[in-house]
Structure I
Amino acid sequence: MRTNPGYNRGTVVPQPLPVSTFEDAAALAGRLEDALARVIVGQRGVVREVLMALLAGGHCLVRGVPGLAKTLLIKTLAQAIDVRFSRIQFTPDLMPSDIVGTEVVEEERATGRRVIRFLPGPVFANIILADEINRTPPKTQAALLEAMQETQVTVGGVRHELPRPLFVLATQNPIEQEGTYPLPEAQLDRFMFNVVIGYPTAEEERTILASTTGNAEAHVTPVATGSEIEAAHRLVRDVAAASNIVEYAASLVRATRPGGIDTAVPECVRRWVRWGAGPRAGQALVLGGKARALLEGRPAVSLDDIRAVALPVLRHRILVNFEAEADGIDTDRIVTELVATVPAPGR
């Protein structure tokens with residue numbers, strides 16, 4: 001037995017179990033899902049999408065109106081894994097050095113010699129909550145780009161490796177526009193999934209009110225370790241994806257581009273889309289499909305897996321035009337039509 005060195009300091013967690021088979025990884029995901037269900041009421045689809053991104057080694061943008069447990073979901077996930085957790089509250093005055101860290105000059109007492117020492121910022125963690133990421137200017141938002149894509153940061157010309165696994169979850173309020181800065185498309189593309197949290201059902205809302213207004217408090221203990229998550233990353237990539245699966249993922253992505261030449265572009269794309277998704281979307285579709293198959297204990301991806309992850313993968317990678325905005329058409333509608341119209345290739 002050992003104590004958690006990060007978020008859950010002082011709690012006792014079991015020694016990591018070997019995660020060497022698809023069944024082991026499915027059991028790991030099941031433990032995490034059960035732990036989250038003890039705190040998060042409902043939102044089963046949202047929880048599974050976040051877990052898919054975690055197992056696939058991607059990052060998540062979580063969108064929803066205030067009060068829908070976006071932050072609670074992420075903090076609970078951090079409690080369920082024995083890794084270091086860091087929360088960054090994005091504000092208009094936040095500087096890049098507040099995220100990645102800074103260099104300071106110190107004087108050695110014995111010799112009087114001055115040395116430069118690097119003080120790591122909150123990005124040096126395994127699970128990072130970037131709360132209200134659209135409340136800070138693009139310069140500070142961009143400080144996460146290198147960290148998310150390359151698992152490193154550069155300060156003063158020196159590269160510093162970040163700990164692994166690295167899972168960035170950013171929250172965003174979609175209805176509040178005053179004092180916010182929309183994320184640049186380049187940074188949006190770094191998020192594997194764009195997860196949207198909706199309102200709870202009537203029964204779920206009654207359960208929330210009953211369980212959160214008393215003295216009882218749900219407590220989550222670690223059920224997984226960082227090494228187990230890293231092993232799951234490797235297993236996800238071992239899940240088989242047949243040629244027709246890869247072809248279908250590529251067809252979906254290419255169908256989002258209104259200027260496509262070698263692909264039959266659907267009418268909804270020609271009419272409402274200004275820019276389509278890039279190749280990284282195809283990678284996310286295949287990896288997301290593999291993670292979904294692994295969650296369900298299957299060794300191979302199905303077409304339904306690709307269809308199931310199409311919305312969280314594509315909704316933030318498609319730019320609509322003025323006509324779509326005037327008609328009230330959002331990317332969810334376009335992606336839904338694409339999934340319904342793009343034919344699945346034969347084996």
Structure II
Amino acid sequence: MNGQYLRELSEAIGISGKEDAVRALVLKAIEGHAEQIRIDPMGSITAFKRGTGNSGLRVMVAAHMDEVGFIVTGYDGDGLIRFTSVGGVDDRILPGLRVKVGDGLLPGVVVWTPIHLNNDQDVVKMKSLRIDIGASGKDEAAGKVRRGERIAFDSRFMEVGEGGRLLRGKAFDDRGGCSLLIDVLQGGPYPVDVSAAFTVQEEIGLRGAQVAAQTLRPDVAFVLEGTTANDLPDPSRRPDDSRETNPTARMGGGPVLTILDNSLIVPPHLLAFLRATAEAEGIPYQFKSQATGGTDGGAIHQAAGGAQTAVISLPCRYIHSPAAYLLREDYDHSLRLIQAALRCLTPETLNR
């Protein structure tokens with residue numbers, strides 16, 4: 001595994017619409033490994049890596065820089081912070097959560113009624129929660145953090161288990177994809193020209209990808225993502241329940257290939273190309289088993305006249321939380337697959 005930037009990328013804060021810290025890391029990592037490095041009006045990075053062949057294919061490889069989080073919406077009289085989510089966050093993980101608040105990264109805790117005093121058995125809702133930054137009143141809270149400032153998970157990257165095989169950190173969706181794309185640009189050469197896009201605002205509507213794709217106008221695109229690996233037993237299932245589970249993906253199963261989701265149907269011949277490439281290279285792979293969610297591919301395949309688009313994802317447990325899990329070998333296999341695909345891609349690959 002290369003992925004030398006994954007730790008920094010994971011720990012950087014880049015809530016949708018304010019991806020500055022992540023963008024700075026990416027620019028540093030790809031300097032000298034690509035040409036025509038630009039920041040577009042949305043804030044996405046595009047870069048060009050010239051190929052050794054003359055196929056004429058315009059190949060886009062994309063990963064999004066933003067992560068889910070929260071935004072300050074107001075203050076209570078006792079100095080607690082009101083907030084709402086940016087992107088999809090499960091309310092159930094919030095009580096007691098440590099967060100970093102505002103541009104000053106103030107330490108805060110999501111507070112709720114103590115269990116000793118709570119007679120309400122309903123699931124806690126975000127609108128009823130607040131964040132405590134230690135302010136004694138509304139004026140003090142407003143003086144420390146302004147409305148509209150972002151709030152991020154307070155999390156650090158760790159290597160867990162024997163040999164550090166298991167990686168833990170926030171924002172593997174999609175800093176894992178960003179790390180893969182950095183490795184793609186630092187690697188090569190490839191026969192085809194590669195137009196890389198590190199996009200913004202994916203978590204709130206695939207917005208950066210739409211603009212980047214309209215600019216790059218690719219013939220074919222590969223989206224590098226982090227996807228849900230809900231491969232652990234459901235704690236709500238009874239021990240005598242013999243029904244088979246159907247996880248979206250499994251950690252350790254290799255890169256996850258999308259057949260379709262809520263934003264994209266992958267062309268069957270392009271999916272077959274990825275399957276054949278993985279099998280020829282001895283790379284394990286799996287399919288996303290549930291047609292849920294969406295990726296930047298949903299915007300890219302419709303932009304600028306259309307582009308054939310496929311998605312290669314890292315299987316991660318507990319995405320959109322402070323502590324996701326990712327296996328090193330899944331990262332390695334995903335990197336091998338996208339690099340092999342770039343080496344094997346020809347104009348004939350796109351023939352229906």
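Values in this text are rule-based calculations from the coordinates and carry no lab data. What you see is a predicted model; the values in this text were computed from it and never measured. Cβ atoms are built from the backbone, for glycine too; each structure is taken alone.
To test your reading of the models, identify which of I, II gives 12.0 for mean count of other Cβ atoms within 10 Å over residues 198-205 when calculated.
Structure I accounts for this read-out.
As an exercise: helix-only ellipticity at 222 nm (-39500 (n - 2.57) for each DSSP H run of 4 or more, over all residues; to 500), calculated from one structure in I, II, equals -12500. Which structure is it?
Checking each candidate, the match is I.
Starting from the value 3.7: which structure in I, II was distance in nm of label points 7 Å out along Cα→Cβ at positions 134 and 174 calculated from?
This value belongs to structure II.
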